[in-house]
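Right after this note come the structures.
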Structure I
């Protein structure tokens, strides 16, 4: 969703879009670290791989969301 205060030709608009995208990538990184902590801290637990795979899937989904958003931004910036 775009901010109605800024026009698409305004540099602030793109700064805002890129900042939001950076937050998506940061969240993906945080989720990825969390997934690997599950293995690090619970290697002897019986369901560790299930928990890891679920957490890793969440991280991967967030990274895909961030990448798709980045591609959208790039397309809009050149059009």
Structure II
């Protein structure tokens, strides 16, 4: 039995507030304890995502600077 890959959403080229709205929609759809990956190239959007994650009790498990964009992995709270 194979496990499904976590959702990976490319939000590069999108400006705030669209990325955080998309993150919220994707995280709402996944099961608690699972993760989704997002690619973001707008600093304000990254900051909005970080604030949203903190406010909602979810967790950023990985934040990597990829040179021109960030890879953000969000785990949904249990």
With mean projected area of the Cα convex hull in nm² coming out at 5.1, pick the structure among I, II it was computed from. II
If FRET efficiency 1/(1 + (r/R0)^6) of positions 25 and 49 (r between Cβ atoms, R0 = 30 Å, to 0.05) is computed to be 1.00, which of I, II is the source? II
For helix-only ellipticity at 222 nm (-39500 (n - 2.57) for each DSSP H run of 4 or more, over all residues; to 500) computed as -29000, the structure of I, II it came from: I
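Since every read-out is calculated from the coordinates, none of them should be taken as a lab result. Keep in mind that this is a model prediction, so the values were computed, not measured. Cβ atoms are built from the backbone, for glycine too; each structure is taken alone.
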